[in-house]
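Undergrad: Heads up, there are several structures right after this.
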Structure P
């Protein structure tokens, strides 16, 4: 973002969304870091880096 005012507004929105998400996870009892780590693992299985030995699995979530 080239314009400082635009960048500032976008950063404010990102902070708002993050704050809401963290509050939401707190209410639901979701551990954010555990959920993220699990999702990364699932994505690595579904979308492996070309040339690796991990099979490309397609699954519905």
Structure Q
């Protein structure tokens, strides 16, 4: 697992928490920020996955 995968998954988890807090408190801004952060984390994790796949493929 590379650093992009780790950072992305951590950002995704943080975004999920923010989104849940926003929903629970009725704060739409926090909820939307959480959703955005979750999506950014997914993108970063996916980038890390692709990077890892390329590295594996180049070793073969």
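No lab work stands behind these numbers, since they all come straight from the coordinates. It should be emphasised that the depicted structure is a prediction, and the values quoted were computed from it without experimental measurement. Cβ atoms are built from the backbone, for glycine too; each structure is taken alone.
Undergrad: When mean count of other Cβ atoms within 10 Å over residues 11-18 is compared over structures P, Q, which one is greatest?
TA: Numbers: P: 10.2; Q: 16.5.
Structure Q gives the largest value of mean count of other Cβ atoms within 10 Å over residues 11-18 among P, Q.
Undergrad: Hey, another quick one. For Rg/Rh (Cα atoms, Kirkwood Rh), which of P, Q scores largest?
TA: Values: P: 1.17; Q: 1.21.
Across P, Q, Rg/Rh (Cα atoms, Kirkwood Rh) peaks for Q.
Undergrad: On to the next question. Among the shown structures P, Q, from which was the value -22500 of helix-only ellipticity at 222 nm (-39500 (n - 2.57) for each DSSP H run of 4 or more, over all residues; to 500) calculated?
TA: Structure P accounts for this read-out.
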